[in-house]
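Novice: Each structure below appears as C-alpha cells.
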Structure P
Amino acid sequence: MEYEIQLSEYGTVAHRADIVIEANSEREAIRIAEQMAQDGEVEFDDNEDAIDGWEYQVENIQKA
C-alpha cells in the first residue's frame, strides 16, 4: 500500500516535504519516512540549517 506523507523537519526553523512511501501500515510508513529524513534521503522545501539539529515529525498521512 502507498501512503502520502507530509513530513516536517524542524529545529530553529521548519521545512516540509510531501513524499509517497510504500508500506504495509501507517505506522510503518511513518517509521520509514522519518528514517529517510534522518538519512538525508528527503528533499525539503528549504535548505536553511538549524543550529540545534533536526527533529522529524509526520504532519499528515493518507493512503495514496
Structure Q
Amino acid sequence: MRDAITPEEAFEELRLWADYYESTTRALEIMRSEGTTPGTLPRIAAENARATEALKRIKQIRGLSD
C-alpha cells in the first residue's frame, strides 16, 4: 500500500468511487424494476463491468493491485 497519493490521484479516486456506486446502483435498479431476464442481463453486465473497472483503478491508485 502506498503512503501518499497525488492531488490528481485523489481527485480521480473520488470520481471513480462515484462511478462505482452509480454503476452498482444502476445495475440494482435494472434488476428491481425489470428483473434478470435475457434482455436485461447485458445491461446488468455492462454496469458491473464499469463498476469493476473503477474499483480496479482505485486499487491501483492505492497500491493494492494484484
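None of the figures in this text is laboratory data; all of them are computed from the coordinates on show. Treat the numbers as computed from the prediction; the structure is a model and nothing was measured. Cβ atoms are built from the backbone, for glycine too; each structure is taken alone.
Novice: Of the structures labelled P, Q, which one yields 0.98 when Rg/Rh (Cα atoms, Kirkwood Rh) is computed from its coordinates?
Specialist: P
Novice: Also: Compare distance in nm of label points 7 Å out along Cα→Cβ at positions 23 and 55 across structures P, Q and report the one with the greatest value. Kindly include the intermediate steps, with their values, before the conclusion.
Specialist: Numbers: P: 1.9; Q: 1.0.
Greatest value across P, Q: structure P.
Novice: Let me ask something else about it. Out of P, Q, which structure matches -26000 when helix-only ellipticity at 222 nm (-39500 (n - 2.57) for each DSSP H run of 4 or more, over all residues; to 500) is calculated?
Specialist: Working through the options, I get structure Q.
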